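These are the structures in question, set out in turn.
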Structure P
Amino acid sequence: MNDNNQDLRVDIGGGLKLNNPVMTASGTFGYGREFESFTELDSLGAIVVKGISLRPRPGNPPPRIVETACGMLNAIGLENVGLEAFIKDKLPYLKGHKCPLIVNILGDSIEEYRHLAAGLDQEEGISAIELNISCPNVKKGGVAFGSQPDLARELTTTVRQATSLPLIVKLSPNVSDIGAMARAAETGGANAVSLINTLIGMAIDIRLKKPVLANITGGLSGPAIKPVALRMVWQAADAVHIPVIGIGGISTWQDAMEFIMAGASAIQVGTANFFNPAAVDEIQAGIRRYMRENNINQLHTLIGAARGGK
């Protein structure tokens, strides 16, 4: 069997089909152009760009990144150019590529999310919206949308009504019941869920006797969180009937295959992009080689393969 016999196409809901399951994770791939010298962008399953808010955000003060054992903490603070500049300055470049474009959006209120979704719905070249529900709901005392099923469902329903684009809801791991959050997104009209976002952590400089990050806490990502992410993807796949997209510590093709066999229809590569800009290419090649060596023609037959009768 040669490489031409491997069919890596996957369906991630809402009519969106990818040529392969390897996507980039929001916040780790910039707006695409930053990685054009490292990888062929059109070979990606999809590009998920840096999160976009209604207005530009400067982010948190430095220091806002620190390396940890098998990972990193970041407290970037969702720095981005805002919706208007994204459409004017970033989208034209991205539209010049053939791979699907997924725009991650974030807001402090349901109204902001609705405006963002409606604004992007009018633009050509966008394949789907990924809803970051780990942001605070300012009107309800700063509670994250991603921590309460009723808020997640309400937000998803509102965004679903504002756009006809496929809708992916990105779930936070900082909850007691990931299955309940996944079901809330599904009930609200999501076409897929992606998980996990970062875990909350911190680091202390023992010489200066103070936290390393100016924000004190940050989001933990990288290989250290993979077992947690894999467990949650398994649970989410158990809880919903829509596609699940796996994220968290994926840096090799073996990692990717674990998530797929746990029930993920596709995966996103995040922190690995920082220490190995060729990670997405290597993961694609490894999956294809695994399929060839095991006489597997279609990748979708491996989705949930480890679940048995569960």
Structure Q
Amino acid sequence: MKNNVATNKNPCGLRCIGSKGMSIGIRYLILVVIALFFLFPTVFMFVSSIKNNETQIISDMSNLRAFVPYGDIGFKNYFDVFTQLHFGRFMFNSLFIVGTIVFAGLIVNSMIAYSLARLRFRGRNIIISLIIALIIVPIESIAIPLLLMVNTVGWIDSYHVQIIPFIADAFSIFLFYQFFIGIPKEIDEAAIVDGASSFRVYWNIIIPLSLPVFAAVTILQFLFRWNDFLWPLMVTRGYEYRPLTVAIQQLFTQDPKMWGDIFAFASMVTIPSLVVFLIFQKWFARSIASSGIKG
């Protein structure tokens, strides 16, 4: 009798467990296939960058040998990039410009979002609506008017012409705002009762509670700004202020094109993005998870 009761409680038995395990295995298999699909271009780029024979690189592009490191392998292409181009200068320019935009943007955009999320003033809803509307405005639509403005004040060919116009970002403000309104206001009110100012509440309470969204904005803004091409191309004249995305075009103007050097240059451009993502990925995942819970 006891055996019958136990059987009724678990009618599926091992069959359900096996079915569940198979379902999980299929899901993981699909995720692995998708991951490999997105990794193929990166693997192809890194493998091609260490092949020193240009004929081999070109012949391998049409088959799977492009993903296999064989033949004349070495770091000659990387040395060529450093010796033939001002790569160190270009890397410094990119890191300085993007780092300044991201750091200043975290402070400015989070403070704007905190004001919109916590303060009540006339026209607040209009400002929020305008910020949301600005998210869909591409840089290409305002590039020419913005170029005329910065040219009028003599900012062409400088660092600040590539930094100042992009510190305040509508998308970053919106992300911060969405996260801040999910933090209970009772925390702010308790701190204010204890004598804390609004800035102290923002600095000592809101920021420590908002590390996931800060990480998410850091990653997204770094990727957006690191891959900028149109604006730096329009406002820079010489190599002194040009970032990596514009400098790589010099390799495409050579005849014949040295694909090993191009892949080596592209690989070194990709590495900082991977490093930033690996550093902040834990907080980025927490931001996505918390956003899903709030939704």
Structure R
Amino acid sequence: MNDPATRFGLSCALATPFTAAGEPDLPRMAAHARDVLARGCGSITAFGTTGEGPSLGLTQRLRVLGALQAAGLNPRTQLVGGVIAASLEGALAEARMILECDGRALLVAPPFYFKGVGEEGLYAWFSAFIEGLGVAARDVILYNIPSVTAVPLSLSLIGRLRRAYPKVIIGVKDSSGDWPYTQELLAQHRDMAILIGDERHLAQGVRLGGQGAISGLANVIPELLLPLAMKGEANPGITGMVEAVLRHPVTPAVKALIAERAGDDAWLRVAAPLVSLDAAAIGKLRAEVREALAAKAA
């Protein structure tokens, strides 16, 4: 699974630009997708956390997919689709849309509204999701991001789902930021695609058998992340950058960095209930990121 020809590699957790009217800005999004692919990403992941996927309805998602395909993306190799829904029906609708355009994989988060649910309930939900897709079910990457969902995926749950659906479950994106959990996940499941969501742990995770990352920072610095994701080469500047971003709401912070690189403040817009960073926070963030990356370069 870690053969360079078959490993997952680096996918950009693609941010979604919005128009002043609050709709996805399709030309900007398509141009940004082409840019990060040209700069080294093997694929883009649409509708994830950085992409504000839960804020996008099915009609908006359909328009985004159409724009990405029209921009020349090959869905089968270059498009992963986020599935983040509280209801089973909603999750199935989102998944079918990705599969019908022949997307590479599904990044599937657990249902997030009810907290404190146990393994049996989560196993039942994921089972119903996979069974609901029927013969179309394939290439599911489980998404563990408890800081957002407040619904962690236990190692035992992952094991049960793999045993029940060995031809469907192909990986886990671990955005827990919990290194001991990540280590054990790699120890138990390194024969599938373990993707590291916290860039501070990416290089070390790849050295232990991880297959790469779906990364929000790949919207900004894909070239710097490639050595971490593909070769496990450490870069202390990335750790400093992540820590600077984490001092702010993450998605607005990533968008502030995209806006700086693109010279385009339209990227600052976020969908409610998120709120854009104010000018002081943007200035502080950008200065901290420049300092972090310059320290590595020196």
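We did not get these values from a lab; they are worked out from the coordinates using the rules stated. As the structure is a computational prediction, the values presented were derived from the model and not from experiment. Cβ atoms are built from the backbone, for glycine too; each structure is taken alone.
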Origin of the derived value -22500 (helix-only ellipticity at 222 nm (-39500 (n - 2.57) for each DSSP H run of 4 or more, over all residues; to 500); candidates P, Q, R): Q
Check the numbers for distance in nm of label points 7 Å out along Cα→Cβ at positions 166 and 230 across P, Q, R and tell me which is largest. R
Out of P, Q, R, which has the highest value for distance in nm of label points 7 Å out along Cα→Cβ at positions 22 and 54? Q
